[in-house]
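What follows draws every value from the coordinates through simple rules; no lab data is involved. Nothing here was measured: the structure is a model prediction, and the numbers come from that model. Cβ atoms are built from the backbone, for glycine too; each structure is taken alone.
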Structure 1
Amino acid sequence: MQIGICLSAIDHARHSRSEARERILKLQEQLKFPSVELVLEGIGRRFAPYPWEWTEEELKEVKSFLTHFKIRGAHLPFFSMNVISVNERVREDAMEQMRLAIEVVKRLNLDYAVIHATGTTEGIMTAREPHRQYQAFSRMLKWCKGTRTTLSIENAQNLHQIDDCAAMIRRLKNDDGLPVAMTFDTGHANISKDGKAIPYKEFGTMADALGSCRDILNNIHLHNNDGTSAQHRGLLDGAAGLKSCIRRLRDLDYGGTISIEVHPQTRDLSGEISTLMEWIG
């Protein structure tokens with residue numbers, strides 16, 4: 001397992017992007033974790049520029065930052081991205097933003113890029129939404145083909161249920177043989193959506209849910225909550241038994257990344273990383 005941290009754990013409202021990177025590097029120097037996950041969401045231009053706004057200077061700064069890490073990933077934009085819209089202009093505008101974001105990923109030579117299943121047909125073609133999502137992912141995966149980047153689909157938004165997410169990934173792998181994997185988000189797995197059961201409970205335990213996806217996992221988003229919403233609390237602050245999940249991954253010889261994705265208001269990040277290191281043993 002490769003321990004890492006997501007840059008969303010730094011308060012970007014109080015720190016510039018360069019300051020956030022500096023804080024991560026100080027933590028990395030102290031605790032020697034090998035992985036980092038950028039956030040390419042441009043809303044408010046806090047975590048990153050919009051995909052079309054990246055300058056050579058920003059790319060140079062981020063590339064320099066990334067040299068300190070063995071494994072490097074990023075979370076692609078997802079706010080207001082309607083890649084399955086029945087309005088062709090809306091859909092293609094969203095897809096162009098995703099293409100530009102993937103171009104940034106390729107310029108940064110990242111190992112993986114996390115993506116959500118986003119969008120809606122607003123009830124016009126509800127039954128076709130999963131297929132339209134499949135088509136959108138297929139296009140995005142072709143943009144990654146021939147690079148080192150794996151597109152890692154997260155159990156989130158339209159693929160909130162773990163089995164739905166896993167089925168989509170396996171279909172993409174089997175049909176196209178393209179570079180796709182799964183980011184298992186423990187916080188999302190612990191909350192219900194649209195009146196459905198809490199996702200992990202269909203498998204018994206959270207650890208069992210993780211085990212069921214072992215063949216497609218390459219990344220974990222690790223955070224906790226009380227079971228009512230995605231609060232991104234600290235590892236020990238919530239209803240999800242995360243320690244047993246880490247022990248199960250260890251037993252399965254999981255070699256992918258574990259990205260701590262707590263929000264800035266949680267306890268000291270060095271404590272979160274140290275807790276994870278203790279669990280891994």
Structure 2
Amino acid sequence: MRSKTQGDQAIPSSSPIGVFDSGVGGLTVLRALLDRLPGEDFVYLGDTARLPYGSKSPGSIRQYSLQAARLLHERGVKCLVVACNTASAIALDALTQEFDPVPVIGVLEPGAAAACGATRSGRIAVLATESTVRGGAYQAAITRRRPDAVVTARACPLFVALAEEGWTDGPIVEGVIHRYLDQIFVAGAAVAHPDTLVLGCTHFPVLAPTLRKVLGPDVAIVDSAATTAAALAEVLAQRGVLRHDQAAGSVTLLATDGPERFARVGAMFLGRPLAPTDVEIVDLAFAPAPSGT
């Protein structure tokens with residue numbers, strides 16, 4: 001694998017893997033990546049100054065995504081993981097084109113594949129941000145794999161706010177879930193309800209236990225983290241850049257604002273203690289475009 005910015009120099013397997021999200025939600029994906037590839041080094045960037053991406057225009061989402069990816073590219077990453085469903089839905093083509101030949105992996109396609117593998121009836125519900133639902137990317141990715149699928153997509157913007165606040169259970173959270181989902185999963189509906197629920201935003205997995213409590217055991221709940229980790233491992237192996245020289249890699253955490261909040265909320269998503277001093281604040285406004293593009 002060769003990088004435009006490095007001329008004829010091949011990117012070594014010891015280079016880190018870049019991961020970005022609009023905030024701390026993508027740490028759920030990073031957690032799965034660390035479990036699958038513990039010997040790799042990772043650089044994670046949360047654009048906390050501009051979250052959420054899901055309510056922004058497609059043009060803004062592409063601009064923000066390119067700026068985040070450019071900063072990670074400057075750090076010499078060998079692969080870029082877009083740990084944001086909204087950015088995966090809106091900006092993946094632009095990212096793939098700009099950073100070629102560095103591979104770019106989004107979470108949306110692995111999530112769609114996992115949903116198709118989990119459903120028994122082909123009736124699938126997708127919970128996502130406004131931009132992801134409006135763009136129809138999940139619906140298209142699922143029906144491309146399973147043409148007979150019946151996909152119901154619902155924007156749940158309050159889920160992002162609840163996750164960012166660390167509110168993951170209790171009557172308020174259950175009430176919001178009922179408000180969003182009762183129309184889809186209500187008992188006695190004329191049309192059979194979905195048997196599979198896709199968490200189409202990386203913030204949503206922390207709400208999964210409460211979603212399970214509300215929906216009951218018969219609905220499969222799918223998030224794309226583990227499937228994305230498997231896709232990354234496959235890409236690295238195909239390109240011969242899997243790292244084998246260390247048992248435990250490093251994690252560098254970057255954010256665009258609020259290290260205290262990032263550490264407090266991010267610890268819940270990553271599943272390990274974090275301190276504000278673990279988070280480096282960066283400015284994306286000055287992230288340069290790759291040379292030669």
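The greatest value of mean count of other Cβ atoms within 10 Å over residues 57-64 among structures 1, 2 is that of 2.
Once relative contact order in percent (Cα under 8 Å, 6 or more apart) is calculated for all of 1, 2, which comes out largest? The partial results should precede the final answer.
Working: 1: 19; 2: 28.
Across 1, 2, relative contact order in percent (Cα under 8 Å, 6 or more apart) peaks for 2.
Taking 31.5 as the value of mean count of other Cβ atoms within 10 Å over residues 81-88 derived from one of the structures shown (1, 2), identify that structure. For mean count of other Cβ atoms within 10 Å over residues 81-88, the value 31.5 is produced by structure 2.
Comparing structures 1, 2 by distance in nm of label points 7 Å out along Cα→Cβ at positions 129 and 257, which one has the largest value? Let's see the in-between values first.
Numbers: 1: 2.9; 2: 1.4.
Once distance in nm of label points 7 Å out along Cα→Cβ at positions 129 and 257 is tallied for 1, 2, the winner is 1.
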